[in-house]
Structure P
Amino acid sequence: MLESLASSRIPFMDRFAKIGPNGLGFHTTAEEVTRSIDLTDKTIVVTGANSGLGLETVRVLSLRGAKVIGMARTIEKANSIKPIANALFMPLECDLSEPSSIMRCTQTLIKSGTQIDSIICNAGIMALPQLQQKYGVELQFLTNHIGHFMLVNQLMALLTDEARITIVSSSAHKVFAYPDGIQFDNFSGFNKYNPQKAYGHSKLANLLFSNELANRLNGSHQTANAVHPGVIRTNLLRHYNPILKYGAVLVEKLLFKNVHQGAATQIYASTHPDIKGVSGKYFSNCNPKSTSRHGEDQMMGKRLWEFSEKIAKTISQGTDWEDQ
């Protein structure tokens, strides 16, 4: 089936959407990735599960028989997912910008003794027009990275022996990130805030978190990988100006994925048997891809982990972070 998919691509489109060595590529959908996969008896956590890629991820995982733990900022948003999920679906409130919400969520799972086969760190906010902070931390960095850092670390004891952790990063870690990488003296965002650079900063942090986590899991059968889902017209674009948003409609057939295609890579990394045991990689279009030089910087990743621990400890005590 995958071979026929590849052969059906017209040459013009292949310039924009090459098929990878595994027969998957730009246009591959999440349903196609999982067509031969049975996820019965698997339990998978998905953050940001109530819209966009998260919602499609829940739908397809549920279709393949998985028990999905769908996390959203409010319990109302989490409950709204039920109509597209199977009967095993478990809604949970988890506001990734609020340590107490993360703690309540993880404690619920710990007390229930839930065993987790995969965590898909999908939630995110993008390109906030003005600097917004919470606990003294720039909000995109707090939500996209620190919140997931706290969630994953609090759930480690619940992971099965071959559990997979998938962190949704972005090509923005190359395109928009600061030239010198992680801004260890500017987690507040006060220093020349730029919406796109702040987003790229958080996505580089996602990638480095995944890499360092993979290093720390080395020796076990558990894995951690990062993914670029592609450029998708989801709610993440709501902060862009109208010209860019509606201009996107005109070129989306060439350059943009739909949500069915956008969810494919994170589901591939989280479930596909072909990459069992593969860890510390970055995937795009369901195939391995190179990162920026900062994305490969192990020392930067280790340092970020140390700072992330400090930030998490500080804000969990209800204290604002102050840049060192």
Structure Q
Amino acid sequence: MKIAIIGATGEVGRMMITCLEEAGCDAELDLFASERSEGQVLYFNDEAVKVKKLTEASLKEHYDYVLMSAGGAISKYYAPLAVSSGNVVIDNSSAWRREENIPLVVPEINCDELKNYYGIIANPNCSTIQLVLALHPLHKRYNLTKVVVATYQSVSGSGYKGIVTLQKQRQGSDELGVYPEKIDLNVIPQIGAFQDNGYCQEEDKMQYETARILNIRNLQLCATTVRVPVYYGHSEAVYAEFAQEIELTEAADILQNAPSVKYYANTYVTPLDLNKSDDSHVCRLRYGTDKMSLAFWNVGHNIRLGAAANAVRIMLKHKELNS
């Protein structure tokens, strides 16, 4: 199998290499990035791989899969070029997520969209992936109708520049970096630009993507997304309403057995507990306002589960379904 990674030197690109290794993927790997990263050496399965400059000619070569994490503008330009050469593209940016003819996939939930499909596949937003993995098994049993979620999202969600901004501020800098307010010892209730309806872009993404992935077109979802001074790991306080009455012990058992979900009955999880986990962690499960609603705490590694690991899972499931 031959694979290309676009944006290989970024946070997500490097993690894609790690996730491919962890999945036992024995592939021929080509790495691409911008001109300033050309010539860097990264390692895949203990073999040195030199990073190449991304050009139009780069993607005229045939790959089994092209994993992209280089931003929306790069994806808009290069992903169609890659597809025209017969490549399957799995894109981590938001560039294609609202295109109805392009699958938006979390493999544990809607992998059927990958069957006999060849083209661009959109990797959902990080905060959406961990949320839908927890909600989906509950929805299948109780029929989800409404979600209210507040997120606590780490600075790595802003890329390497977010990490650097927090590091510099902790060393005494007053530079705002990539944020509208100081992030050190603070929280910022805005991720992305504000829309006319008062919601910011990250909140809008969660509303659209959750309904689409779960295939609940009339789902009511209200999100408040908050940036917090944590390096890795997104946390979410979730309140969910259902059409059927819930038995709490049954709901716990459903989560305990759900794919890519780790459930904790008697303890809670923080971002520092995630380590190398690719699971969506659920704890503090309890009734919401009545027995037709639930509240829980949800934590996931935004660079692993929320980006690189899901992209690799899409690739592996696509290969399985179309071999």
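Values as computed for the structure displayed
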item: Read-out helix-only ellipticity at 222 nm (-39500 (n - 2.57) for each DSSP H run of 4 or more, over all residues; to 500), computed value -9000, structure in P, Q; result: Q
item: Given 17.2 for mean count of other Cβ atoms within 10 Å over residues 276-283, calculated: source structure among P, Q; result: P
item: At a computed 3, 10, 16, 21, 23, 17, 8, 2, 0 (P(r) over Cα pairs in 5 Å bins from 0, in percent, for residues 196-283 alone), which of P, Q; result: Q
item: Structures P, Q, by mean projected area of the Cα convex hull in nm², for residues 44-83 alone: label with the highest value; result: Q
item: When distance in nm of label points 7 Å out along Cα→Cβ at positions 148 and 164 is computed for each of P, Q, the largest belongs to; result: Q
item: Winner on distance in nm of label points 7 Å out along Cα→Cβ at positions 100 and 308 once structures P, Q are ranked, highest first; result: Q
item: Which of P, Q leads on Kirkwood radius over Cα pairs in Å, largest value; result: Q
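Quick note: the coordinates plus some simple rules give every number you see, no bench work behind them. Bear in mind the structure is a predicted one, so any value in this text is a computation, not a measurement. Cβ atoms are built from the backbone, for glycine too; each structure is taken alone.
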